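*Asks:* Following this line, the structures themselves.
What follows is calculated from the coordinates using simple rules that are stated; it is not laboratory data. Please read all numbers here as calculations on a predicted model, not as lab measurements. Cβ atoms are built from the backbone, for glycine too; each structure is taken alone.
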Structure I
């Protein structure tokens, strides 16, 4: 898979009961997503007619492609599109840009934490700081919006780190679904394999 820059939205409560079908219904209703071009797992959608009303680009002229090419083909490594990912268990998504946080007790970097989260972490589990022996919940650390976690994600592909943020109306509508407030992160690198 290509290295994909993504803006990822996810509920702050990682193990909530919200389903992908309910989430997708809302995203269609508000016009964030348009036509589904891949109904697999995960489902992929073209940007909807109100996409730019809900995703706020921070630069003066973002270079994004929102439509298929003249032949109707969609190159997921170029076209900005939306992926709705639902996982059976809580997973952590990291990227090449994920920044290692410090221990909240001694401030030392938590070496090895990112690899553990990506390879063998099972929710919920604590990480022992190698410096002070404190145990920390990795989901409460200051990742600086470079890590996403949960069972349900709205991934906006081909959005580079710090290039865009979710708009207030989108966040309000997502919160109203009942899974609590939503967070966002920017990741750059390989996306999770299908089915995760």
Structure II
């Protein structure tokens, strides 16, 4: 990973590029607090390597306004190899037969576990379901012999995400700047997605 070492100043991005600040957080032990449970009408359904359409539909529903696009531009074979990997646990959070959240844990680089994706559809935010899903992720992560559970978030994420991760027991340890093409200009996301980052042609 290249290290950014620039003088303090403003830097103009090339046309069609986006920049955001990424914060990496880690948890070195399971938190001692009591973990929340799911309501009785909520379940987790694991995705397999053949569930590409269902995965991408939920990925879009959760991440449309958070600049989630990586799995939308990924080749089918690559996506199938990830969500079909036994060391990657990718789940839909189901309520009343409908997917309302996405959780993905990657144990591919043990003894670390990455919280690769975590989020709810917009209408499910604010009702306590995020806490239940996070605590279930913590329970599942630390059920394996890991030494570190980590996640990254960025300035395109929900404004409550970073403080939520910290309250959940994660500690920030590194900050990065990510530069990438605007996926809306490439037709990978709708032009009105992620309104907090307006399109500049």
Structure III
């Protein structure tokens, strides 16, 4: 089922998510709905606050086409496995460790900021400990776009948005559009509720 994606200006995007406490069929269905919504919006990650749920939960899908080579590497529970073995990922109660590595700039977008992008500096490598939809604990160590996506979605669960980390020059270029989006979102909430 497709879920409405909350846009900038909706207060839920600034809330820190609550830990996931119940691992049941409803959580598995939420993950499936979030993946379907993310795919329909042509995204690679979607966090629960973006669909109006202030919880420590997000999904990622970086599946590759058969002839495509990944621009990231990773281990899953200390093993090297193909990306299709773990994707799409549903991540509950993430514990993120930014590993010492180079920082790199990349033009990020966000489904809560349609059409807006800007350069964001993030570290190249991370360790993520989390629970899957059944509550089983896992660990991923990854780099590249995988690490960037994890950092972006983890930030959402903490109430942090990519504009908070964006390079100042890029942020200035889109400031007017950001303010307009916020006004439109708040007007919509006032008229129709969430």
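*Asks:* Comparing distance in nm of label points 7 Å out along Cα→Cβ at positions 23 and 119 across I, II, III, which structure shows the greatest value? Walk me through the intermediate numbers first.
*Replies:* Numbers: I: 2.7; II: 1.7; III: 4.2.
With respect to distance in nm of label points 7 Å out along Cα→Cβ at positions 23 and 119, the highest-scoring structure among I, II, III is III.
*Asks:* With distance in nm of label points 7 Å out along Cα→Cβ at positions 39 and 103 coming out at 1.6, pick the structure among I, II, III it was computed from. Present the calculation step by step, with values, prior to reporting the outcome.
*Replies:* Values: I: 5.2; II: 1.6; III: 3.7.
It was calculated from structure II.
*Asks:* For which of I, II, III does relative contact order in percent (Cα under 8 Å, 6 or more apart), calculated from the coordinates, equal 34?
*Replies:* Details: I: 40; II: 34; III: 27.
The structure behind it is II.
*Asks:* From I, II, III, which structure was helix-only ellipticity at 222 nm (-39500 (n - 2.57) for each DSSP H run of 4 or more, over all residues; to 500) = -10000 calculated on?
*Replies:* III
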